[in-house]
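No lab work stands behind these numbers, since they all come straight from the coordinates. Predicted, not measured: the structure shown is a model, and the values here were computed from it. Cβ atoms are built from the backbone, for glycine too; each structure is taken alone.
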Structure P
Amino acid sequence: MKRIPAGFIVPSACLTVPPKLLRGYELLEKRPEVGDVMYGRITYLGQHSSLENKQGRIHLINDGTRAVFVYGNRYASDAFEGFVPSESQQQVDLLARSGIIGVMREKNAQIKDPTRVKILGNVLDSDGQPLNTRRFSIADPRHSPNGDKKRAKMILVIGTSMNSGKSTAALACCRALSAMGYAVRAAKITGTASLKDILHMQDGGAHRVADFSYLGFPSTYMLDPAEVLGVFTRLDGRYGNNPANYWIVELADGILQRETALLLESPIVRRRVHKLVFAASDALGAIGGLGVLRERFVLVPDAISGLCSSSPLGMRELRDFTQIPVFNSVDLNLKELAEILI
């Protein structure tokens with residue numbers, strides 16, 4: 001086992017792994033798995049020119065930058081679709097700024113080719129065993145979410161697609177409820193590891209935040225359905241256990257995406273919803289999304305937000321089709337929103 005030289009970056013996808021274990025590496029002939037921790041070097045700068053570390057700091061990277069990375073799948077309609085390779089490879093793609101690597105299958109035509117990483121070896125523990133993020137958790141549930149015991153009021157934020165304004169709407173919910181004096185916790189249940197969204201919710205007043213990466217998952221794309229639901233129930237058991245609190249929960253991507261749809265169809269999730277917020281990029285997207293929610297999931301949101309809420313003309317178009325309240329998540333009326341959510 002070779003020692004990893006000082007000066008390497010530990011990205012946020014490796015959040016749960018104790019730093020003391022990141023010392024040695026060896027190139028193993030083993031099939032890559034979701035969560036495998038790898039040591040590598042940047043060989044080509046493409047779409048990503050930075051890495052987010054475990055504290056949320058953004059590091060600029062260059063050809064030659066050394067870091068540990070994590071194998072994972074990614075679904076991002078505005079960026080990449082990528083997967084853990086079926087066999088060991090010397091060169092892989094950087095799929096996300098959080099340090100997730102894999103092999104790109106598809107990319108949005110408006111972005112660059114992915115940054116490339118040369119694999120130098122698997123990161124090993126003191127016993128010479130390869131490290132995997134899924135062995136570690138920093139958010140084990142304190143209480144079982146099962147049963148009839150009262151729990152925190154859950155505000156569920158969903159949307160039409162990636163970058164439709166879900167995270168900004170979730171942040172607005174945190175701000176409104178915390179400003180009214182309520183204790184707020186927040187979580188992102190699905191998506192690709194990135195601390196930015198939950199740290200913004202913390203900035204908005206949520207005193208405890210978490211996402212799936214706290215449980216050791218670099219992403220939730222293509223997890224077994226039971227594992228996806230397990231992410232929800234485990235985080236619910238940790239952060240949604242106090243009936244005096246509000247728990248703001250965001251689901252990544254759009255309502256047609258695999259893991260989002262799985263959770264929206266789950267009775268366990270549905271019976272936890274106190275209020276449902278739906279984010280859309282424009283009025284037509286909101287109208288179409290309301291139809292999908294009604295016909296496929298038998299759901300009606302309590303409020304609409306997202307990018308469409310920043311446009312007075314868009315909101316005027318929307319009012320001709322629905323009477324569901326719309327709140328502007330940027331120019332925020334805190335009292336009005338709190339009244340919707342309470």
Structure Q
Amino acid sequence: MRRLRSSAALRDMFATVRLSRRQLVAPLFVREGSGVFNAIPSMPGQFQFSADTALEKVRKWSDLGLPAVLLFGIPDIKDSTGSAAWDENSALHSLIRNIKQALPEMVVITDVCLCEYTDHGHCGVLRSHGGAHGKAANTQIDNDATLKLLGKVAISHARCGADIVAPSAMMDGQVRTIRQNLDSNSFDSTAIMAYSVKYASCFYGPFRDAAQSAPQMSDRKSYQMDYRSPRQAAQEAQADIDEGADIIMVKPAATYLDIIAQMRQRFDAPLAAYHVSGEYAAIKAAAMNGWLDEKSAVLEVTSAIARSGADIIITYFAEQLAGWL
């Protein structure tokens with residue numbers, strides 16, 4: 001077997017996993033203001049942008065051959081329902097319009113959730129069950145009330161030109177609601193990338209710093225998936241496909257390769273995987289301490305995600321990978 005590994009040319013010739021820039025999606029955080037370029041300490045090399053600086057970054061990514069961006073908005077004012085999420089005068093909505101005008105070939109994907117916009121940091125409208133002395137014993141999400149708001153968010157993004165909306169709230173029926181809202185408002189060509197298999201993970205910590213979206217009470221385990229229950233993954237993905245999802249997603253990616261492989265074996269739908277903030281930060285921290293070679297680690301981990309069956313890889317390493325590839 002060693003004969004076919006004896007040179008770089010032979011190894012390249014017989015490699016069956018081949019990474020391409022066209023597989024990559026670059027996440028981006030946009031907030032209100034102008035000239036904003038705020039470093040995110042827990043995610044070295046990542047920044048919060050305003051709409052103007054974000055457009056320049058997306059232009060650079062386009063020049064590097066990256067095909068798509070995934071946008072997350074950060075409002076100045078938050079409330080209990082996350083009403084800024086569907087404000088078409090926001091920085092996020094302005095950026096969608098600006099990208100599609102300046103770079104029409106760039107695929108714009110938008111996160112459809114409320115966690116960045118609510119003052120409590122949860123992904124939907126809260127419904128609290130009272131405990132002793134009037135205190136909430138168990139904070140839960142009102143699923144159906146949240147669906148109505150997610151539909152409004154998706155429509156606002158589509159109206160500004162988003163190519164794909166990506167519901168990430170993990171509400172039951174969110175894909176069906178968004179598909180119905182899009183179709184009834186003449187946005188039948190707007191695709192849906194569903195966060196179908198999204199686990200409650202400690203690896204989201206740096207993202208919550210970046211998006212300023214950490215829950216103010218309790219956690220999200222009542223609606224995000226339990227990593228000890230892998231059999232539920234196929235049920236979640238099948239439900240989203242039945243409701244009209246064009247793309248299904250597994251999140252996180254590097255620590256859930258078995259789930260990606262399971263989804264690939266079971267479904268023919270396009271499959272995305274999100275190499276999340278904590279997975280990114282772990283590699284960055286190890287590399288900054290000289291414990292591993294960053295380029296080698298990133299290429300190996302990203303190849304593993306592709307090898308498991310992901311067609312699309314959402315990664316904070318997208319810009320670096322575009323240079324290396």
ask   = Here helix-only ellipticity at 222 nm (-39500 (n - 2.57) for each DSSP H run of 4 or more, over all residues; to 500) was calculated and came to -6000; which of the structures P, Q was it taken from?
value = P
query = If log10 I(q)/I(0) by the Debye sum over Cα atoms at q = 0.26, 0.36 Å⁻¹, for residues 114-153 alone is computed to be -1.02, -1.19, which of P, Q is the source?
reply = P
Among P, Q, which structure scores highest (criterion: mean count of other Cβ atoms within 10 Å over residues 66-73) = P
task = Determine which structure produced the value 31, 23, 21 for semi-axes √(5λ) of the Cα gyration tensor in Å, calculated from the coordinates; the candidates are P, Q.
result = Q
